[in-house]
Structure I
Amino acid sequence: MSKDLRAFEDPIESGLIRIFVRISSVVCTFENDAPDFVKAEDDTPKLRVLPESGITELTDAFNNSLSLIRDKRKSTDDRLVWSVEEGGVWFDIPMEEVKQVWVSEFSFHIESEKPRYLAYYVKDVDHKIEWLQQDDETGEIRSLSVHKKTFKPSPLSEKESYSGAEVVRCADMIGRAAKKIDIRTGSALVKFNTDKGRLETLITGMAEKLGYRIEPLDKDTIASENEKDNSVSHVISLK
């Protein structure tokens, strides 16, 4: 039985409120370092939902990874769309803790079965928080309130740790990239070595603090620039 169904069937202990973080779809791009023998469509990645600091003290529900199912109709060669097999994450907490969860933001990370070759970059997550409550007379669990959440990429991951050398290397890459910004357009196409995506959040996070915005380029732009003998991967721009 899926967790989605269980969230509406397992009894709620008296005095507790059930929160269901329902995830309808996850959209991502990916990087494949071995396309000749590794295919993204054959991968079985997992989704980690990372709550704001403090929520993990209320529940350990976020310790588990969620299974992803690829939506073949909506996915393309350079963009993958997933549904979550379990439907999302649910847990029971005291009434006085509901507000803390209700206003919190969540970040999302896709973990590949083959992390040496495949790296995923989450671009959008359709998700909402539901407040479930059990009827005292019938025992039926109903959705009392729904709060639609907006996906906000987390520039820096608290779950990752980086060495001093990596921080210095990323700072150097950002510094060199910033010098290439065209004052007329306020941006430039540059190349970053993200170590198969592991340094992506560190680079974007550091740039954000310095007043720059860094975003990965789509495959068509990269291919077009490669034809001009320009090796690029991202665009850096002034905020």
Structure II
Amino acid sequence: MADRSAKIRVLTAGAPKLGVGRCASSFTRKTGHEVDVAFATAPVLRERVNKGEAAADLLVAPVSLMDDCVAGGHVERGTDIIIGSVTAGVAVRDGVPPPDISSVEALKAALLAADAVFYNMASSGQHIADMIERLGLAKELAGKTERLPSGSGVMVRLAEGKAPSEIGFGQITEISRFEGGGVVLVGPLPHEVGKKTTYAVGLLTGATDHARALLAFMGTPEARQTYTGAGLE
């Protein structure tokens, strides 16, 4: 059992981290227990948990990864709680005319016309890579595609871009965090190529009793309002 006096540690994927952070702050105000929220992409989460290097009490991850962690004995069975879903979307730099993404054909045309295309190396970025391959655009876009380590990295790169037409992909929750900071949400991907990812929180083995209290709080109606306010569906 971890030190009961230590901070509660949460390791979360990127898309829900704003909602998780706000929920943690609310818990701290109510209880006085400090919460440290750390972020990693889903592939890194998987690696750290599997190696026993999570250094956390609670894990927030896509449901598929959470199920694997439960099956592997890393997350206590029966403690995982769904906190919400996020949708993949398209963004451009503030001031750039938004491309038409109302259909798959319109999205293809926008990608071909773009000066650069940005997406991340996390699982959401892999969906974009697979989508581009399915659309038959991999060769055409190869020379103008840049992959960044994280969703926030994509948004920073997009905001700092100079070319007339650059497109970024990310979870809508992360895009929304950068609106007003040089990035504008165009909208979700067309339904035929869209992606919605559902996230859960679970108790890692060896967690503190205070972490159990945080887990319970993260399943309350108040917490769910917090997630909704942060863009989770």
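Laboratory data are not the source of any read-out in this text; all were calculated from the coordinates shown. All values derive from a computational prediction rather than experimental measurement. Cβ atoms are built from the backbone, for glycine too; each structure is taken alone.
If helix-only ellipticity at 222 nm (-39500 (n - 2.57) for each DSSP H run of 4 or more, over all residues; to 500) is calculated from each of I, II, which structure is the one that comes out at -5000? Show your work: numbers first, answer last.
Values: I: -5000; II: -11500.
Going label by label, the one that fits is I.
When distance in nm of label points 7 Å out along Cα→Cβ at positions 186 and 210 is computed for each of I, II, the one that comes out at 4.6 is II. If distance in nm of label points 7 Å out along Cα→Cβ at positions 66 and 162 is calculated from each of I, II, which structure is the one that comes out at 4.4? Answer for the origin of the read-out: II.
If you line up I, II by relative contact order in percent (Cα under 8 Å, 6 or more apart), the top spot, with the largest value, goes to II. In this comparison of I, II, the computed figure 16.8 for mean count of other Cβ atoms within 10 Å over residues 170-177 is attributed to I. Of structures I, II, which gives 2.1 when distance in nm of label points 7 Å out along Cα→Cβ at positions 26 and 122 is computed from the coordinates? That value comes from structure II.
Of structures I, II, the largest value of volume of the Cα convex hull per residue in Å³ belongs to I.
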